[in-house]
1. Once distance in nm of label points 7 Å out along Cα→Cβ at positions 16 and 40 is calculated for all of I, II, which comes out largest?
2. Can you rank I, II by mean projected area of the Cα convex hull in nm² and just name the one with the largest value?
3. When FRET efficiency 1/(1 + (r/R0)^6) of positions 48 and 224 (r between Cβ atoms, R0 = 35 Å, to 0.05) is compared over structures I, II, which one is greatest?
4. Assuming -12000 is helix-only ellipticity at 222 nm (-39500 (n - 2.57) for each DSSP H run of 4 or more, over all residues; to 500) as calculated from a single structure, say which of I, II it is.
5. Can you spot which of I, II the value 2.8 was calculated from, given it is distance in nm of label points 7 Å out along Cα→Cβ at positions 80 and 120?
6. Any idea which of I, II comes out highest on mean count of other Cβ atoms within 10 Å over residues 176-183?
7. Work out the source of 17 here, i.e. which of I, II gives that when relative contact order in percent (Cα under 8 Å, 6 or more apart) is computed.
8. With mean count of other Cβ atoms within 10 Å over residues 168-175 as the yardstick, tell me which of I, II scores highest.
Structure I
Amino acid sequence: MARTASGWISGFIGVVIFAGSLPATRAAVTDFDPIFLTCARASIAALLGLALLLGLRQPRPASADTPALLIVALGVVLGFPLLTALALQYVPAAHSIVFVGLLPACTAVFGVVRGGERPRPAFWLFSLLGTALVAGYAARGGIDASPAGNALMFAAIVACGLGYAEGGRLARRLGGWQVISWALVLALPAMLPGALLTMPPSFQGVAVPAWLGLAYVSLFSMLLGFVFWYHGLARGGIAAVGQLQLLQPFFGLGLAALFLHETVSWTMLGVTLGAVACVAGARRFSA
């Protein structure tokens with residue numbers, strides 16, 4: 001019980017940290033190219049992760065873990081950051097945040113496929129109900145406004161769900177911060193040259209909000225958030241703790257309204273509050 005509670009607490013902290021990712025990305029892409037932003041955030045986080053691994057003398061993962069670490073890298077180091085950065089050129093952060101409500105169901109599915117978990121049928125009822133609320137909002141609240149932006153967000157969710165589930169499975173053996181650090185290091189040979197090749201010729205026109213956005217997604221979204229998140233998934237269960245992501249839009253919408261001055265509609269709030277109610281139900285029947 002203590003182990004499970006620790007997982008939920010750690011997962012909740014991770015969700016709070018991740019809630020700022022899309023607003024920060026939205027601020028960053030106003031002055032940075034999406035590809036540069038993706039490569040730069042991964043490179044900065046990878047160098048920090050490498051310093052931790054070397055400083056704490058962590059053993060190298062087994063060669064059998066390399067394919068799984070590659071999946072993590074493709075899902076959460078490259079896939080989700082790049083796809084969301086591209087999507088946020090077409091849709092506002094407040095709109096994209098609600099798509100995050102699809103992540104719990106996606107993560108749970110991959111948790112079953114890759115992690116061998118078997119939640120009770122009632123769990124899926126609450127998980128799918130939360131997903132339906134979010135999908136219904138997307139269909140009603142702007143699918144036609146930007147098909148490209150919405151398609152990119154859906155693709156980002158699938159990539160992220162796979163990366164979350166695979167990382168949570170690995171964290172049971174390697175540890176949460178070790179998983180994301182090794183995945184970042186594995187991606188560094190591709191990300192660092194990508195950042196250098198797409199770097200703007202001058203940074204003089206880059207505003208402070210864009211720099212703050214880059215700093216946030218590099219340190220918090222790409223590294224610290226995963227330390228708590230993977231620890232939570234490993235201890236509390238991928239499918240179960242993954243439902244906490246239904247709370248992420250609630251925090252994210254508030255941040256988008258506070259820092260980006262974006263409009264948060266009553267429909268968005270209603271969908272988010274409905275998703276919160278689904279978390280409680282899903283948690284009760286998660287095992």
Structure II
Amino acid sequence: MKEDRTSPFRDAHSDKDTARHVPDTPQTRAPAYRLAFADEEFLLRDELRPVRLQLELLKPQMMLDEHQIESTVVLFGGARIPEPAKKNTARTATLAALSVYYEEARKFARLMTAKSIATDCREHVIVTGGGPGVMEAGNRGAHEAGGCSIGLNIVLPHEQAPNQYVTPGLCFNFHYFAIRKMHFLMRAKAICVFPGGFGTLDETFESLTLIQTGRMERVPFLLFGREFWEKIINWEALAEAGTISEEDLGLFRYVETAEEAAHIIDNWEPAPPRERIPGR
């Protein structure tokens with residue numbers, strides 16, 4: 001969406017176009033002559049990292065604002081979890097069994113997207129990492145419900161493309177994990193975490209830490225699959241050791257079904273950020 005200009009100065013698009021048609025001379029061919037904002041090699045220099053960080057924060061922010069998206073429901077979860085119809089392709093029997101959460105993520109996204117459609121795709125918009133597995137399930141459910149959803153992809157060393165269900169105009173690509181995680185949480189009204197691996201655990205603990213330390217408002221923080229989570233993380237042992245407090249165990253809740261998660265979100269009372277950290 002092009003913003004209406006109020007400035008009397010010549011715009012950057014016009015100058016970039018004009019610069020393409022200057023006489024071809026040794027001076028105009030030199031890299032030094034290129035407009036800084038149109039010089040890709042310059043922008044990719046190590047010294048420009050602070051500028052790239054800012055651009056990566058600004059671009060999705062501005063585009064989400066233009067789409068008038070005010071709040072999101074975050075779905076974290078494993079890229080390797082297959083849909084039930086393809087569970088025979090899973091690498092392990094455990095992964096095959098976890099395919100039930102692909103279906104729950106899909107159903108949950110449909111339920112949340114029904115709420116989103118009622119607000120013209122402004123509130124409760126599903127946001128995922130844009131990849132396969134649980135992420136695909138979330139975008140797929142939103143697509144099937146006739147609504148929009150966001151995909152926050154990241155460039156990885158191996159080839160990866162966004163899943164086919166992300167709304168094209170809301171499909172973003174990131175270089176910096178940190179900026180991507182900021183965009184996951186900046187509009188979050190609920191965080192739903194499905195079984196997953198390192199990436200899911202990273203996102204889970206960073207989000208919980210922000211809430212625990214009062215840097216973020218309390219929102220519904222729902223872990224799908226009690227058996228999975230209690231097997232891989234001994235939360236009670238952390239509390240017994242005193243490295244977290246007993247009260248911290250109340251920052252999240254276990255759920256098993258899409259309907260259970262939707263009920264908690266629908267009945268959530270707004271909670272301000274913590275003013276103190278229990279146990280300190």
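Read the figures in this text as sums done on the coordinates, not as results from a lab. Just so it is clear, the model here is predicted, and its values are computed rather than measured. Cβ atoms are built from the backbone, for glycine too; each structure is taken alone.
1. Values: I: 2.9; II: 1.2.
Max of distance in nm of label points 7 Å out along Cα→Cβ at positions 16 and 40: I.
2. Numbers: I: 14.3; II: 19.5.
Evaluating mean projected area of the Cα convex hull in nm² on every structure, the highest lands on II.
3. Working: I: 1.00; II: 0.30.
Top value of FRET efficiency 1/(1 + (r/R0)^6) of positions 48 and 224 (r between Cβ atoms, R0 = 35 Å, to 0.05) goes to structure I.
4. On the way: I: -23500; II: -12000.
It was calculated from structure II.
5. On the way: I: 2.8; II: 4.4.
Clearly, the read-out refers to I.
6. Numbers: I: 26.1; II: 16.9.
With respect to mean count of other Cβ atoms within 10 Å over residues 176-183, the highest-scoring structure among I, II is I.
7. Values: I: 41; II: 17.
Source structure for this number: II.
8. Numbers: I: 22.0; II: 16.0.
Comparing I, II, the top value of mean count of other Cβ atoms within 10 Å over residues 168-175 belongs to I.
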